[in-house]
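Following are the structures in question.
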Structure I
Amino acid sequence: MKYKEMAVIENIRLDGNYLWIDLLTQNIAKVSRPGQFVNVRAGETLDPLLRRPLSVCDADGDRLKLLVLIKGKGTKQLLNKKTGDTLNIIGPLGNGFPETTRKPLFVAGGIGVAPFLFLSKKYPEAELLLGARNSSLLPDLTLFKKSCRIETATDDGSAGIKGTVIDLAAKRSLDKYTIFACGPNPMFHALTRLLKNCPEADAYFSIETMMGCGFGACKGCSVSAKDGQFKLACTDGPVFRWDEVLP
């Protein structure tokens with residue numbers, strides 16, 4: 001884990017209320033793995049107090065890339081960052097996605113697509129299934145289209161099929177894939193129900209939750225495990241096997 005001031009190279013506003021932030025780092029990008037995250041101090045004051053956990057969208061040499069959904073006070077402050085400014089970041093944090101010999105299937109809900117650009121470099125044959133409420137909430141997928149085949153679903157049918165990303169997943173023989181998923185808890189619930197009917201299921205889910213410190217001190221990101229114990233999303237996860245924690 002590194003604690004670093006990182007220089008902003010680019011901060012671009014994208015369609016769908018997203019930001020693409022390209023950062024120059026000394027060490028963090030080089031040691032990051034797909035599925036890990038960084039904890040970002042959004043502003044220069046203590047309001048907001050907590051850092052924002054953001055998936056590593058891509059890493060290449062000294063460059064770290066973040067895809068950010070502009071949602072609340074913290075992420076809105078990132079809009080003001082300009083080339084040459086710095087961001088205070090802790091990372092990389094957490095455990096990433098495991099390796100697989102099966103064909104990968106990425107299942108994402110909204111901003112849950114962020115970690116899959118980095119992961120697609122390892123698995124160029126992967127398919128990406130992406131869902132959102134409507135087309136305006138989908139990020140720019142230009143970069144993703146270079147590395148994997150994409151299918152989309154929206155609740156209102158404004159992009160892709162009318163339905164959810166789980167509807168797309170249900171059309172496949174999931175037993176033959178390793179599924180890497182990231183998205184909101186309702187998606188996790190629905191995917192878990194689907195996987196219970198797959199005897200050979202091999203799937204991993206990156207949990208979306210607020211992480212106050214990012215390294216296990218505050219215990220604010222605890223999740224219930226199937227064995228009755230608690231696990232911390234920041235240090236035990238954020239990636240868990242699909243049947244390891246309770247949806």
Structure II
Amino acid sequence: MLGHFLTPRKIARHLFVLAIIAGCVWAGLWQISRLHWQHRFDRTVIARLRAAAMPFERVVPMGSTADPDAFTYRHVTATGTYDAEHELIWVARTRNELSGNDVLTPLLLPDGRALLVDRGWVPFEDQTPPVAAAIPPAGTVTLTGVLFPSEVPAPGKPGASASAFTKIDLARIGRGLSRPLTPVYLLLGSQVPAQPGTLPQPEPLPDLTVSPPHLSYTIQWFMFATIGVLGYPIVLRREARRLRASPP
């Protein structure tokens with residue numbers, strides 16, 4: 001009877017089942033590692049958002065070569081003047097189910113750099129920068145907000161001259177400026193002096209600590225592996241009983 005289970009075809013089936021079980025275990029372990037990473041990420045984000053705002057020049061020093069992740073989600077203050085001539089539009093941004101765009105305006109810093117500022121949402125009607133209904137204050141302004149990294153560039157949108165973007169690509173935007181652009185942009189929270197009108201409307205801070213369901217995925221993968229470990233021997237035993245019951 002043992003020879004029945006050791007034919008090349010049966011051995012291939014055994015190896016296939018073992019491969020599936022091993023794959024499920026690997027996937028479960030990978031989900032556990034992702035869960036631990038997500039918990040560390042959430043703790044980092046919460047700590048940074050709860051910390052007091054620091055001057056931008058201290059958080060992102062001039063000439064810093066650190067990874068932008070070291071600056072991301074930090075509360076900062078920044079003082080400078082808006083460069084409305086190089087304003088950009090971040091298209092397809094909805095607000096309360098209304099179509100619109102975000103206004104991106106460089107802030108010229110005293111150290112010679114430019115910090116891109118997401119000043120907020122404007123209705124879809126006006127898409128030509130500088131947006132007339134959302135002209136920034138002239139002169140020196142002091143901003144408070146949260147830093148975010150560059151987004152993945154939108155495919156099929158090469159070049160640096162366009163004034164509208166579907167994703168924030170700081171490298172591409174920086175090529176259109178005469179000043180070096182910082183490696184992170186600022187989601188505006190407050191501004192002094194305040195905006196003259198009601199536009200743009202500041203964007204709310206997104207919930208950055210919404211964890212994917214890694215734990216439930218982990219349980220599912222280990223359940224699949226357990227089914228394989230317990231179920232396949234049952235299949236083999238039933239097959240052996242049929243062989244013993246069958247006439248010689």
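Read-outs: derived from the displayed coordinates by stated rules, not from any lab. None of these values were measured; they are calculated from a predicted model. Cβ atoms are built from the backbone, for glycine too; each structure is taken alone.
Taking 58 as the value of percent of Cα pairs over 25 Å apart derived from one of the structures shown (I, II), identify that structure.
Attributed to the structure labelled II.
Work out the source of 19 here, i.e. which of I, II gives that when relative contact order in percent (Cα under 8 Å, 6 or more apart) is computed.
Checking each candidate, the match is I.
Supply the structure label, taken from I, II, corresponding to mean count of other Cβ atoms within 10 Å over residues 110-117 with the calculated value 18.2.
Source structure for this number: II.
With distance in nm of label points 7 Å out along Cα→Cβ at positions 54 and 190 computed per structure, which member of I, II shows the largest figure?
Max of distance in nm of label points 7 Å out along Cα→Cβ at positions 54 and 190: I.
Quick check: -11500 is what I get for helix-only ellipticity at 222 nm (-39500 (n - 2.57) for each DSSP H run of 4 or more, over all residues; to 500), calculated from one of I, II. Which structure matches?
Considering all the candidates, the number was obtained from II.
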